[in-house]
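Have a look at these structures, which come just after this line.
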Structure P
Amino acid sequence: MKTQGNDLKRVIVDFKKLTPEILGLLVEKYPDGYDDFHIIKFKNAKGEAVEAVEVISGDTKYLVKVSVKLELTMENYDEDDYEDYDDNDPDAVQAPIVNEDDY
């Protein structure tokens, strides 16, 4: 039986909390990257505007905040980089060096 979208636990994930598992799911779902069509816009509990892309794993819908760091990390993804880490280790995914002049 497939879980309905409304029954899923929703978790908002900032880049600092991104795990190898979630990153792998994002790359699998968006192999060519994401665009405006894929971005979900909503207000968080503090009333702040948030833009995110979603990916589902088991009973959880992850809403991963969109950022330049996320985009670059997905573009350069290599699952071998994470073989020495647990799937749920947020310290495994390192922020790329971002040159703000390029964006």
Structure Q
Amino acid sequence: MDPEKRVTKAVDQAQSILARYVEPGPRDCEKTISELMDVLDDEAVVEAIEDTKMEKPTPEQLAELKWLSKLARTEDWSEVVKSKEEAETRILDLQEKAKIE
């Protein structure tokens, strides 16, 4: 599941838990908090939130990665990088590798 869908699903679940809590009748604060923790403190949800905060690589970075990958005779890193920071690191690594080749 992609990060945005995972975060949306978790928010929907949390809203449902809160909706049940505010309905008339008896309330169980501990149970509600426990249910919210189960939904929001899930490792996959936390990672998805971090992924959505990450800045995506720019088209220029991806093009440079593709070109440098060919030049350094290595796998195409433009297909696997997920952030601007990671792209920049890979670009520097490939520039060094291309100099050696």
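Numbers at a glance
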quantity: Percent of Cα pairs over 18 Å apart - highest-scoring structure of P, Q; calculated: Q
quantity: Of the structures P, Q, the one that 36 was derived from, the read-out being relative contact order in percent (Cα under 8 Å, 6 or more apart); calculated: P
quantity: helix-only ellipticity at 222 nm (-39500 (n - 2.57) for each DSSP H run of 4 or more, over all residues; to 500) from the coordinates reads -5000; which among P, Q; calculated: P
quantity: For distance in nm of label points 7 Å out along Cα→Cβ at positions 19 and 91 computed as 1.5, the structure of P, Q it came from; calculated: P
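Values quoted throughout were computed directly from the atomic coordinates according to the rules given, and no laboratory measurement underlies them. Please read these numbers as outputs of a predicted model, since none were measured by experiment. Cβ atoms are built from the backbone, for glycine too; each structure is taken alone.
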